[in-house]
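Below you'll find the structures, each written out as structure tokens.
Bear in mind these aren't lab numbers, they're just calculated from the coordinates by the rules spelled out. Because the structure is a prediction, the values reported are computed rather than measured. Cβ atoms are built from the backbone, for glycine too; each structure is taken alone.
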Structure P
Amino acid sequence: MAKDLKRSLTIAGHRTSLSLEPEFWEALQKAAVARNVSAATLVATIDHERGARNLSSAVRVWLLRDAGRSGD
């Protein structure tokens, strides 16, 4: 089983860490490239829209929904 990777990002002017499985990091990078933004910018957008969900979960759910929209 793949181990989660923890990375630090700056979002909304502050540093935060995000722990995701390697497959989710790869999907996040691809989604950011497709939108011509950095991964941190995309995570900031997800953070802004996440409500009460923790950030790692919000990113995973966002990526799942995005995959459904793109037909993957």
Structure Q
Amino acid sequence: MQTLDEMLGRKLLTPAQHAAIAAWIAQAKTPEAIRRMPAPLWRTLELASVLMDVDADLTRPPPMSLEA
């Protein structure tokens, strides 16, 4: 939910989109249920994720350790 709140704060989601996505996620019991989110909401969430570069942490190499 923190990421959704940040998307709202950055104006990447409208208050209505934020509420609808949050409600869907709250009632979903599994990742599969989340993926059944209505297409318009899913596209909105995907676009906001891209604009925030949410996946960047997954694609960056780990930092070099200074410990030997």
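Figure out for me which of the structures P, Q the number 20, 58, 21, 1 belongs to, where P(r) over Cα pairs in 10 Å bins from 0, in percent was derived from the coordinates. Working shown, then result.
Numbers: P: 20, 58, 21, 1; Q: 19, 44, 22, 9, 5, 0.
Structure P accounts for this read-out.
Using relative contact order in percent (Cα under 8 Å, 6 or more apart) as the calculated read-out, with 28 as its value, let me know the right label among P, Q. Before the final figure, lay out each step's value.
Details: P: 25; Q: 28.
Corresponding structure: Q.
Compare distance in nm of label points 7 Å out along Cα→Cβ at positions 39 and 55 across structures P, Q and report the one with the greatest value.
On the way: P: 1.3; Q: 2.0.
By distance in nm of label points 7 Å out along Cα→Cβ at positions 39 and 55, the leading structure of P, Q is Q.
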